[in-house]
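Each in structure tokens, the structures are laid out below.
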Structure P
Amino acid sequence: MLGLLSVYSASFAVGYFEYGNAHYFIFRQLVFAGVGLLLMLGLMWVDYRRLRRPSVFFILLALVLLGAVLLPGVGVVRNGAARWLSVGPVEVQPSELAKLAVILYISAWLASRGPQVKQMSLGFLPFVLMVGLVGGLVVVEPDMGTAVIIVLVATTLFFMAGAPISHLAILLVVGSFLSYLLVLTHDYRLARITAYVSAENDPQGTGFHVLQLLNALGSGGLLGLGWGASRQKFFYIPGAHTDGVFAILGEELGFVGAVAVMLLFVVLLARGLRIAALARDRFGRLLAVGITSWIGYQALINIGGMTGVIPLTGVPLPLFSYGGSALVSNMIGLGLLLSVSRYIVPRPEAATSTSAGPWGPAVSRRRLPS
């Protein structure tokens, strides 16, 4: 609900001036939220272990869709980026769905590897090939921010599964080198780094976006200007209703509201990690860690960019930013997390009690072979 209110407040100006309807974006987001809610509730009651085998199909479908957006005449291009596929009246962003597919497939693959994860030939190299293929297709769109999220989440799963530190060192060195090359070979990425380092040197050029974000957060003060009273959303902040929604929240709700939003994410992450710790099998643990780290990394990177802690990446704030593919995929992920929670190993003190619901200590209702 807070996310929907945030989208409405941040989007009504652009909706009115560009589409002649101040409610344009919130109506669409309500539809996406409804679809996402139905999928979340449906998946919550599906045993997550039934998705282990179909995960191969999901990753193959993701690769096909990621390849399709790069085909001339197939992918929808905006501002030089081919990130969307037109499906009837809506546009789907395959890279958002690819995050889920990667989490499902990598979790299933690592769960089946066992100690082979520690080996170079059976663990490290296949992992790099799989993640590199998905990440590479996303980078070509180009969407480096999403590629970074995918690599971070997959790497977290890899080392949660028992990969050695030496493999982490290799990934860090190679990843840093590739990131350096990708920044140097694209002017807009270099401009983001320049804006991060010295935005005040070019306030009307490369530094404009960063400075307007900071102006929004700063003008909010302690308690904010009031809901809907943001000034920066009137075309001062590009994408105020998408990846810039946290800055609008900070302007309208102030420091207290911004901290409250961050605490909501902390609570969600804590619950997700608790579910992972109590999951009844290896696949469930990895799946819960993957979904939790995905939301956590993405929130951290988005908020870090909005506050000037790190360069801007363009990734949306989970559950808050406008965007159908992002919102639906987030809610599907939460549905899977709730599914894992329904089959957690009960704590000794709860072993003889009834279930406390998806977010509390649960006694498994059904059993499938692990």
Structure Q
Amino acid sequence: MDVCFRLMQKNTYSLAALLPLLPESKLVKEMHEGIMIYSFATKQKENVFAEVDSRPSDTICIAGGPHPSGSVEDTLEHFNFVVIGEGEETLPHLVNTLLEGGDVSKVKGIGYKCDGRVVLTEKRDNVDLDNYPCFDSKALRSPIEISRGCSWNCKYCQTPRIFGHEMRHRSIDSIVSFAKYYNDLRFTSSNAFAYGGNGIQPRFDKVEALLSKLSSIEGKNIFFGTFPSEIRPDFVTHEGLDLIDKYCSNRTISLGAQSGSDSILKEMLRGHTSEDVNVAVERCFEHEIIPVVDFIFGFPNETEEDQQRTLDQIKWICKKGGKVRAHYLSPLPSTPYEKIVPSLISDTVNRVLGKMARDGKLSGSWNE
């Protein structure tokens, strides 16, 4: 029986990590007979569900990733199995059990239906990142994942709910082993400056140990704290920025501000203030580093006054020479905001954002 990963535009990072675990599997761009494995986010679910619903009757479909992990029952209306959370151990165990005709109830970390009832098996412990590859160098590649999980509890975010509140870090030796496949080194982490620490307080000695080791490899350009990673504003210190200056090629860093309203930041449990964002931006410019700052509109109970505060901060950042990416809140499964209706953006704020976008001062998609 063929084992196939469904390749889509938005799931290459996930599949890059999973492909090496099933070496006989293959990538496909359409439905295929056998075992089909999907990894997808909430915005992709309708297209994925429609495709899976049209599968051949003897095809087994397995779902994993952000949406299935957060909305197991919904996903099982369309799929045979859901891998909940991390897939490094669960997915190979499930696939091999299916191929051997074994008992799927013995597989930890999955959901499935039995006699119309949803069954959730025992939760699996979080994995040690060093035990698993970032990617297969001969197949799909991805940025190097240096950390997983998040110690914070922002209400809009799935990361701590899927990967846990304890940050886990890939060792320097493991990171270096994957760095050899790139000239330009890019990384994934919920907070790049949290590398090596508990996620609450930075450990810049650990960050420097990593960057120093990578910079000692000839011909490598290091891009640290840039997309697809970001840095929390309250972690932006001169000590950290000195490391960017010393070891890295990037002259931008990505900051997650999320809102310019302190009441909204407090309600979402963000853990920093709007002033922390201002300080981080100022520090970046002192180092001649351009901050690329993300904001989200549409939080619950967000008033026009809250939105105006966010807009004022956006204008201030852009006037100083920074860049801004604006987004609209997407309620995600398993988060406290899962069932909320996002607040509408006021016409006044929307018009100003539109003009700023046309003038090339910001980017993103802030409409529903």
Structure R
Amino acid sequence: MVNFEINFDKDISLFLGANGSGKSTVFEVLNKLRRIIVDEEKVDNVFDIKDMSRWLKPSRTEKTEVQFELDIEGIEGFYKYFLVVQFWALTKEIKVQEESFSVDDKLIVKSKNEKTIVLDNTELPFENSRSCMRYLSYDPFLAVLRSFFIVRINPYDMVSTFNKVNVEVKSDFSNYAEWFAHLNEKSRREISIFEKAMRDILPGFDYFRILLAGQAKVLQVEFENTANKKEAITYDFDELSEGQKVLIVLYALVYCAPENSLICIDEPENFLALPEIQPWFDTLYDQCTERGLQAILISHHPKIINLLANDSGYWFSRESNLTRLQKISAENESGLSIAELIERGWIDEH
């Protein structure tokens, strides 16, 4: 992506476009920025030389700069984060060239020309391998970034057994059991609401339980036994079907993510049956309204497309190797749904 900018004005937004048009790249960039700022990872661990735009064709001796800007309207003010990462193909060196953070246009910290200055003009050591945000304890901004959930669910990698609780859930939700255990300790109210909702969504579901197994713990799911009401049927979480695991994770996100979270889900309909999509979407919409959540979905599913595209859809396309973005217009004189326009390849005409 080059000279790419996107603004969101709805609780739920939908990314549409052909494969390779750049939809998932937006999620990837948000995840990388989160890792650099919140997790304090080194930039050469987050970025790779292959992340450079190929069509710019930099020579091996040239240094290429990639610029990122993140503007967030938070509870404590308007946050503006700016980062320039320099790539050098010859040495495979990746480093921070420039970085700054401001709140309501007041500069808090800035790194440039091998100097790092904080708001009281104190100069701190400059390190081009890591973010200067580590010098700050600006909790409101970090809390916002921690509430970014960049999700591409992979039920095949989910496990039941774990050794520790984890406040962070991985993008593929492979450590869902660890995250659930954390929520079960710290957010019992949300877990209770979540379990109550699942009794209406997942046939026979009763509740989750955590079993001690030596030094480890096991996340299990209790189901009602229609043949014997006194004895429940128990499954380890990883024994559930892929569809059941995905359904549980999707509802866990909308019920248990902190208020005002940003939830980015790549193809949430994967592994779900058609009748399961609408109830989940209705729940997502309600939770966005009630708890201030904001959601961005990537989907190719006609049901989700027709639910969202007219009001909050964005169409991604490639032109001369550059990503082009346009807001989908609600005006449509063809009489066809947006999903049908996409299927026929007519979306660019509307």
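FYI, it's all coordinate maths here, none of it is from the lab. This is a predicted model, so every value here is computed, not measured. Cβ atoms are built from the backbone, for glycine too; each structure is taken alone.
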With distance in nm of label points 7 Å out along Cα→Cβ at positions 101 and 325 coming out at 1.1, pick the structure among P, Q, R it was computed from. P
If relative contact order in percent (Cα under 8 Å, 6 or more apart) comes out at 11 when worked out from the coordinates, which of P, Q, R was used? Q
